[in-house]
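Novice: Quick heads-up: structures coming right below.
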Structure P
Amino acid sequence: MLKNKTLFYHFLATVTIIIWGTTYVSTKILINKGLSSVEIFFYRFLLAYLCTILISHDKKWANNYKDEFWLFVCGLSGGSLFFLAENKALSYTLASNVSLLICTSPLFTVVLSFLLYKTAFRKKVIYGSLIALLGVGLVVFNGSMSFDINPVGDALTIFASILWAVYCLVLKKLTSKYDTLFITRKVFFYGIVSLCFYFPFSPLQMKPDLMCQPVVWGNLLFLGLIASMLCYIMWNYAVKQLGASRTANYIYMVPFSTILTSTIFLRETFTFISLMGALCIITGVYIAEKNK
């Protein structure tokens, strides 16, 4: 029973990553239609929050100010700051750089876990992470040897990667005290609230004609209900049961999921190099998870 239960949470993490891998394609479609990356994040989190509050509304606040502060940190690190840093990085550096560097998050999770909680390093986790990171590189570059160096863009991506590691670690701490649905709702809430401080510099523009287009509201519904509300709930449950470091390893599969989706919907080429990269990712995650 215990083994089957553990496999179920691994399944949740896998499904979440597959869906998150498709969000790059969905977001790209919306950007091409005229929505900014900040507007897309605002609408998807607002929709997710409104839907989540329908199923989780009994508890309004954390048990104390300290825990409420950590919920706010989750809203920043797993919400607004993460997406702003990642999207801003794309304006400075190559998308391939961002996709590769963001997958360093599991490594930062292990390091921060060691520094903050004195969690011991396991050789299999390190070896598996490095193999998976090699696979990420093969998938992202897809045979291209171009890797432009841009300190600002790369630094922003590393910052986003660290933010997600912080989110997973703080989340693990909170899940021992609070219901997963409550935490997820607060993440959406503080993600929206903290994003409002950005609007004076980049005001939110209402575009009713654009929002009426089926391709626009259809993708926003997908991003808000599936990729945000459902996936954050599944991810948070996985972190609660498997731990921050174990769950973070699944992030290595995001580029693989993205390139599969791009092949289907954007007709991008899936090459032998990509296939080898995918095998490295799967192998690396398996090694990191084996005998845990």
Structure Q
Amino acid sequence: MLSAVQVWNPDDWELFALSLLQGRHGPLHVQKIPAAHKGDYGIDCYCTKDCVAYQCYAVDEPIDIATRADRQKKKITIDLRKLLTNHIEVAKMFHGVPIRHWVLIAPLHDSKEVNLHCAKKTKDLRTAGCVAFDPAIEVMIQDPSAFPTDAVAIGMSALSKVTLSIPVPSQTELATWVAGSSDLLANATQKLRKRAAADQLDDVVAEAVRSFLQGNALLDALRSGSPDLHEKVMSAIRSRARRLQFAGPQPGDSAGEILNAELDALITAMQTAAPSLSTENAEQIAYGSICEWIMRCPLDFPNVQ
């Protein structure tokens, strides 16, 4: 099953993480440390009320699990070294109250190797003997799944741009879908004969299936991670589908012209309804939706031979 991954730039991730932390601790209990002046001590945000320090970190996606884990472990090591080096100044920020938790906030935590690394670093901090750290201090990693769904949705809705990365379906995933969707595949093949030459038909149909699967995966990711944005996108898709069913496809002398017109119209409708969705994602969802319309019958090319 395809899974989309949110693509973050460091500034957006830090703002999003700050929103989550304010929801957890309260806006008046979370402070941010600017890194521009003499570094950040291995801490981006902290809460003195709950004695917890946070570091925000987002790797460049898309990336595999092992590489993501390695980079997260490296980040933890580097920032805890800063924390130890500056423990006297850190203790001042916490008013002499020992820190009980240091947490790496990441967009995705999916490897137990990072948990094991956190356990090792927990032991290192506990044996360091610094008054800035509680004897039972814990090093942890958390991602948005550790926060309430509504808090995640609020943070996502405040983003100026949302970009998701979706992999190309593997041959196994394509074969699995084809095996269970013979009717949809037959519809697509019949209609796309009007779009492609006989020697290109198989490739065109395969590309339609890939686009359909990728578009659905993106919509699933939006549904779970950003329901408000998902509803705006779906509203635009439903509106275009209703018009297509009522009035038929936009006029064109060829299947290609009709497809281009419908794609342009749907992309424009989504960008108008959901301007924070990246152009790339809007196009991918539009391709997937158009392919679904071809498979499920709202879209055909009636005057094209």
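Novice: Going by Rg/Rh (Cα atoms, Kirkwood Rh), which of structures P, Q comes out largest?
Specialist: Q
Novice: For structures P, Q, calculate relative contact order in percent (Cα under 8 Å, 6 or more apart) and state which one comes out highest.
Specialist: Checked P, Q; max of relative contact order in percent (Cα under 8 Å, 6 or more apart) sits with P.
Novice: Compute FRET efficiency 1/(1 + (r/R0)^6) of positions 30 and 198 (r between Cβ atoms, R0 = 25 Å, to 0.05) for each of P, Q and report the one that scores greatest.
Specialist: P
Novice: Which structure, out of P, Q, was mean count of other Cβ atoms within 10 Å over residues 174-181 derived from, given a value of 16.1?
Specialist: It was calculated from structure P.
Novice: Using mean count of other Cβ atoms within 10 Å over residues 206-213 for the comparison, can you identify which of P, Q gives the largest number?
Specialist: Top value of mean count of other Cβ atoms within 10 Å over residues 206-213 goes to structure Q.
Novice: Using helix-only ellipticity at 222 nm (-39500 (n - 2.57) for each DSSP H run of 4 or more, over all residues; to 500) as the calculated read-out, with -23000 as its value, let me know the right label among P, Q.
Specialist: The read-out was computed on structure P.
Novice: Moving on to the next point. Here FRET efficiency 1/(1 + (r/R0)^6) of positions 182 and 214 (r between Cβ atoms, R0 = 41 Å, to 0.05) has been calculated and equals 0.75, so which of P, Q was it run on?
Specialist: This figure was derived from P.
Every number here is computed from the coordinates shown, using simple stated rules; none is lab data. Note that the structure is predicted; figures quoted are calculated from it, not measured. Cβ atoms are built from the backbone, for glycine too; each structure is taken alone.
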